[in-house]
Structure 1
Amino acid sequence: MNRLSLILFFCIATFAQAEVLVVGDGIAQIDLPVGYRHYFEDGKQTLLVVAPGPQKMDFRFTFNSFRQYVKQRPTIGKDFVQDTAKKKGKPVFILDGNGGIAFVDYSKKSKIGEDRVQETFGMMGLDDGYVTFTITIEEDKLASDSAKEFLATGFKTLLSRIRSRGA
């Protein structure tokens, strides 16, 4: 997929009707762009999102709630992620779509079934909880424009679409 096609796809996906998925006993939701497939794991606690296209690019996230502590500490989820990133020496970035913060922790190469993949791990904080996430991309597709774009900005777009469903 060339760069122009990829940019056009992301623009269309952003403005097209999104599917709203509720995760983790109703504590969080994501507005999933058109074209992405999804599967629930762990009794709807974890959501696996599969990017469109022939390459294998998966985004898996689990929302962890701190709702019971929000009255004492209104930004506990963001604080937790900020503290974790600081301890690991990782820079955080701000997500415009939901006011969250996130960081990428590390990547590792592994084998899933017969596929060699790169897994990238990170965390995102919202006021009342945090998300752990994993991005999985086939190793032989890492050099593709679509994989580079997804690792540079695409996963941040997905993270910015995750929202808490309130205290």
Structure 2
Amino acid sequence: MRKIRTLIIGMILFTVYGCFGGEDITYEEYIGDTYTLQTISGWRIINKSDLDKDIPKETEVVFLSKDPGMNINIIKEELETDVASISYANANISLSKKNVLGYENIYTEDININNIDTRINVFKGKITASDLLMQYMQIYFVKDRYGYTITATSYPNSTTEDTNALKQVITSFKFKD
């Protein structure tokens, strides 16, 4: 139940709207406690310590675009057992199918990132009936009994450039040595 609540609340809280507007996209390294990723330069970073109390405690960081718009967030949750990233991905994809209104899969792809086999899942849906239809791109990792879900949120009609930039960020996720 906690996992479903985290998934739903996380997606609700981070559903905002916008795009890059044709500007050149540059990246900068974000360094978390156990991971790094290349985030989009100029985006606002809200670290765990600065998040509102209403946001699930599993939320590590949120990246918000300059204009009200696309965003990325990282959820880290403790797992009861150590599982493969693919298994964690499958469990989260199943939860999304059950809990996201109008869930429509765009594509799911097996991918190897930094020698970790995982899955990227792109889908459309709404959290509540009154929400706008949004597109979600998620990638999943497990390390040391912690599951990480990296989610990029955007309008379904985002440009290819925007979608590629979001994918560039979430697939740059890398555990520290």
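Data overview
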item: Origin of the value 48, 27, 23, where Cα extents along the principal axes in Å, for residues 52-131 alone was derived from one of 1, 2; result: 1
item: Ranking 1, 2 by mean count of other Cβ atoms within 10 Å over residues 44-51, the structure that comes out highest; result: 1
item: Test item: log10 I(q)/I(0) by the Debye sum over Cα atoms at q = 0.19 Å⁻¹ calculated as -1.42, pick one of 1, 2; result: 2
item: Given 1.6 for distance in nm of label points 7 Å out along Cα→Cβ at positions 60 and 84, calculated: source structure among 1, 2; result: 1
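All of the numbers you see were taken from the coordinates with simple rules; none came from a lab. Nothing here was measured: the structure is a model prediction, and the numbers come from that model. Cβ atoms are built from the backbone, for glycine too; each structure is taken alone.
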